[in-house]
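Every number here is computed from the coordinates shown, using simple stated rules; none is lab data. Being a predicted model, the structure only gives us computed values, none of them experimental. Cβ atoms are built from the backbone, for glycine too; each structure is taken alone.
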Structure I
């Protein structure tokens, strides 16, 4: 996996996933317009801070949800999640203290 070189002082890391995986995700999105949704964010003000809201001033996008319990989605997600886990492993090698933090998931 090719890494995107960033300075280490800000604890950010980047890597390039396989182009074929990106192509598969884009093709899936393009071929499933019936599953498109307006992008959502968690509300910014206190009364809505724990609710997903559609606010085009904050996020204007068309999203698609993928579910691991959907067989078609699962096939697509397997390779993508494996690549993301590879990215996390590279991050943890570069910033070893990350291995000792509270666990996180993808």
Structure II
């Protein structure tokens, strides 16, 4: 028996948009059919607040930096935070994975 799934890749739908999907299943041996409709709205990204790093100056691999994302707001709570270090246009290093904490500490590499 097959179990089909609808998979929508993350970031593939526009933000703050409404969608209606209708599914219909017809049985091959019968005239019966089943239809279902689902409606959903994609959420908006959080509204930015402040992002501070302290200390402002330090040494790579030895200074512990504290990063704080303060006063960010969203209709969809709670907000999860993830901190990345950009090494180029599409190259980045994940400093902290998704967390509900707006504050994190990390040592930084040279760059």
Consider the structures I, II: one of them gives 0.40 for FRET efficiency 1/(1 + (r/R0)^6) of positions 57 and 97 (r between Cβ atoms, R0 = 25 Å, to 0.05) as calculated from the coordinates. Say which. II
Work out which structure the value 16.6 belongs to, where Kirkwood radius over Cα pairs in Å was derived from one of I, II. I
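Given a value of 0 for helix-only ellipticity at 222 nm (-39500 (n - 2.57) for each DSSP H run of 4 or more, over all residues; to 500), calculated from one of I, II, which structure does it belong to?
Details: I: -12000; II: 0.
Matching structure: II.
Which one of I, II has percent of Cα pairs over 17 Å apart, for residues 33-80 alone, as calculated from the coordinates, equal to 60?
Details: I: 51; II: 60.
Going through each structure in turn, the value belongs to II.
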